Structure P
Amino acid sequence: MKITSRLRQAVIVLGLAGIGFSACAQIDINRVTGPGGEKPILLSLSGLSGEAAQVLQFDLYVQGFAFTDAEAAQYLIAGSSNGDLQVRVTDRFNKSTLLAKAYSGASLRCQAHKFCDDFLAALDRKGIGQTKIAFKAANGRDSEIYIADFDGYNAQAATKDGALVAAPCWVPGRLALYYTSYKLNHADIFYHDLATGARKTFARYGGSNMSPAVSPDGGKVAMILSKDGWIDLYVANADGGDLKRLTKSPQDESSPCWSPDGQWICFAAKEREHRALCKVPATGGPLQTIPTGGLPSPTEPDWSPDGKLIAFTVQYRDFQIAVVPAGGGTAATLVEGEDPSWSPNSRTLIFTRRQGGQNVLSLLDVPTKQVKDVPRISGSSNSQPSWAK
């Protein structure tokens, strides 16, 4: 955003009058605020070391912060982690205490995650420190669905199918997943309640049953089926009933996702050998194309929980992660990778990238383009992440 000459004059007048402008409150007239254009907020850290410091630095880096010395930082974080965690945050600009709190009763790692969430809440932002992810971990021809903390720690196998699995999708607000498995020698969609261990077949029609996507209220499931000969988008109730076909095309549809209000389903469509992002009313109706600013072959869309952006994969040279306004328009490519999934804060993405012949999961802070890799399950290739909402 540029500041006009008239606004600049107003700033000067107010500054001369001594109203509300300090030496610290400088205005960067050339600052870009679009995806990938923001500068990180600077922090300093003292008194914390080891695991607590590592968790804190990781969590905040992938949410738009960076660490520097106390003379350059906006927020000063000081504390101790001898057993339990004690932390104080000071705003250096106005010399006020933003947060002062002691944490106990959980592992030091959990305490550090909780502090990061509390710090962001003090800034009127939503943290991700206590969120979960699901993903596919492949070892040879077989794979399983794993769940973990958002940073990859405490990973546990959610399935023991001993077969090819794909596309885990969380049920919003519940410890439950839909996913595709070849356990029965056929591409079927299963529902898996992680709290009880109960599992049932959700879709096992003739042809392939792929890419489940649960509505924000948990009441509907969109999916890609080839039961009628074409690869089309369908929607059903969460119990599998009232199946409805939403598209009818000789071209392939793939990768459905829901708008946060549950009114639309976005997906990748293939027309005349070219892919485009489209959306269709969840109750059925005409398709609408979502323009992506000329970026070629967009696929794997995911709608941000705040409704503002759609992240997707661009099949251009190497795969690239891009975002576009939900209504379409100018898209921005951010980083090399594929399979993006939004965090609940609508700011951070988890995605897949190639490293040394294997797939790894990485976290991307969209406004600053800061990236951190997630620890990989030993010996496996990790991909197709889904962030619990």
Structure Q
Amino acid sequence: MKETVPEEIQETSFVNEMRLTLRQWLMTLGLVALVLGFTPSLWKRVERFETDANYRIPYSLSKDYWLYDRWLDRAADSEGVFVLGDSVVWGEYVSPDGTLSSFLTRHSEPHRWFINAGVNGLFPLALEGLVDDYGGAIRRRRVILHCNLLWMSSPKVDLQTVKEEKFNHPRLVAQFDPRIPCYKADIAERLGIVVEKSLPFVSWVNHLQNAYFGQKNLLAWTMAEDGRDPPGFPNVYRNPLSNILLEVPAAAPVDPERGTASPRHQPWSTTGQGTARFDWVPIESSLQWAGFQRLARLLVERGNDLLVVIGPFNEHMMAEENAPRFRRFRDGAARWLTSLGIRFVQPQVLPSGLYADASHPLTGGYELLAHRLLDDPEFRSWMQNSGEPPKADSR
């Protein structure tokens, strides 16, 4: 028998709904906009971020571009000189006090502060995006830009191959123009990256993921396995808020991968590497070189007092038959900089035993390179009236 619902119940609405007026919608949208706009700025006031004169973005936070922007913004309070570049500037094989910027600071007379604005894993196309989207704090500042010719040494590292290739920092490269043949992200992913660059709130959320959740979003962190067999899921019942310690993680005091005590800190010739053959791309068709050119122009347009340091590439490691093409590329880069009136220094090759690989010096190599730069007449002329090194900062 079919039951009937009493009339008085039929007239009662059981739907939990709230209909907002136009004014209420506008107020709601305004509150959301305030949260999205001010949360990243307020976060900087409550999150502890310790830095000193040798600070560099920790390796584990290399993809934390919101933190990179914050680091540049803090360093811009001084009159220091920003040193921009990839892992050669960052210091792949050395400790923070063994980098080029550290030795420039230590040996400069009068005493000046050279700021390590490098990030591990960068290349010209990614560095272009990093500076364009997250480097606004260094406008009209004195900048040393390192040109690492390694990124033009083959079609693969130049990102010219049609086959899909995985590379570091895909979120920094241009998503649509210029086109990178080996970059195969779908349209949804590319649009998401564009939105991230436009909204500081999204970059801040990525900062939380990088700094407190092992570079994972909340769902991936919750379901992360513990590596055992059978696997366990230690984060399933953990409160995610307990992971947010309101302190930017610092690099380990002793890094087993870097520094003079590290087994990686060895001359290239003692690690089993032999002479290498490089398939240098023509300068006219190089994607990485085109990215470097756009970056240099961007810095000039922003009013930066720019000096480019070309190399020095480890020519000891290069097969002799590759040398002519390398020199044509290097000389072509110098001619282009000259044509735009951009000052540059081209240091001589370091002794073979001071390189760890094709482009990264060891600690002694960075110190010698710093001395050679400081002794170079062009560098000394450009360096007049630079800033003083800061004291440690723990804001």
Structure R
Amino acid sequence: MSLTILSADETRALVPQIAETRNPSVRVYRFTHPDRDWTLSIATHAEPGSQKLSLGGFRIAPKERTDTEGFDSDVEAIGLAMGMEEKVYWSRLIDVGGPLARRDIRRIVGGKCVLKPTDDARVGQPNDFALLDWAVECFQTFEATADVRLTTGQDLGHGLMSDGVTQSLDYLSGKFAGSVSADTSKPTGEGNYYVLAGMLRALDIPISKAKVGLIGVGNIGQHIFERLHAEGAKICAVESREDRRAMVAEAGHRAWPPTGKNELLRQPIDALVVNAAGGSLDTATVGRCVVNDRLRVVCGSENLVMPNPADADRLRAARKSYCPTELGGMMGYLTAVEEYLSIVAGQPFDVRTMFDAAKRLEAAAYLATRAQVDADYKISFEDAMHVAYGS
């Protein structure tokens, strides 16, 4: 394999937005296969030799991403690592997590692994085992080279492998100790639910009387849907998979394919929750949110959700509370690190403990939304969180 290391200065030149973040130091370890068109980019905020825990899912970039003009696995990994570092920051501030993650939170930094495969090597295709074997070799080389502990969890592109029996995450965890296989979607969905509940409570909107729009009813979105449905909320959703749209309709709610996104945004909804594959809050979508008079809350856990960060100010100017998805999505990484630290400590791991941890997000979202309202929306949601919890 070939390894290229991009320094912090080189990544800032590649993604200038890094310089504006709280931790503007990201390195990329890019691996390329000698014979196949495979590229694995590992971005991390961990300094070489630090032995810090670099947390972030292992993403096998889906075809809709890799086929996008200008796709670059380095840039994708850097952007996702920046988002992970934000999640780590907020979990420190709010003191959210399982007992082991809270104990070791100062060792944890954001990172991400993005693999660009060939179509014949995607999970479920003939060369998927070879692809993952190579990824494991890259992980091991990264740890030996950087002296950083890599921890990866569930992300896009995983599932049942070509033998019809093995799950990709199980295969990885059997070969690399830093790859954990817990289903992080349910704790992430639970965290989403509590963020939404806290924000709505701050605006005196009971969930039982709320109308909520969902963009994405995948593993995370379905969990939120089920929680909202059980509470009596009215739901409308946009989802690419027909079977999941059917599930929403059979429960008595409305659902559209992705082409119906504008129709959803015309509905009299109180909240919008985004959990699709990326880019859901593009400038045009934010514009439609701005003119939806009833809409008060925007949240979720979608990665790379807002291509133009300045659009967050447009939502605030329209008196809509937008909780950054890095904050709403922190339970996924917290689940992965708790499982990893449990394995290292020789302790059993029970994913249900993360459901209890997620409850803390309700109070945090409530306090931040109230602080934003009390400030007449002159401060961002992030600044409102600092009002509630300090620096």
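Derivation of every value follows stated rules applied to the coordinates shown; laboratory data play no part. The shown structure was predicted, so the numbers you read here are calculated from the model rather than taken from an experiment.
Of the structures labelled P, Q, R, which one yields -11000 when helix-only ellipticity at 222 nm (-39500 (n - 2.57) for each DSSP H run of 4 or more, over all residues; to 500) is computed from its coordinates? Label of the originating structure: Q. Can you spot which of P, Q, R the value 21.2 was calculated from, given it is Kirkwood radius over Cα pairs in Å? Among P, Q, R, the structure yielding 21.2 for Kirkwood radius over Cα pairs in Å is R. With relative contact order in percent (Cα under 8 Å, 6 or more apart) derived from the coordinates and found to be 16, which of P, Q, R does the value describe? Comparing all candidates, it corresponds to R.
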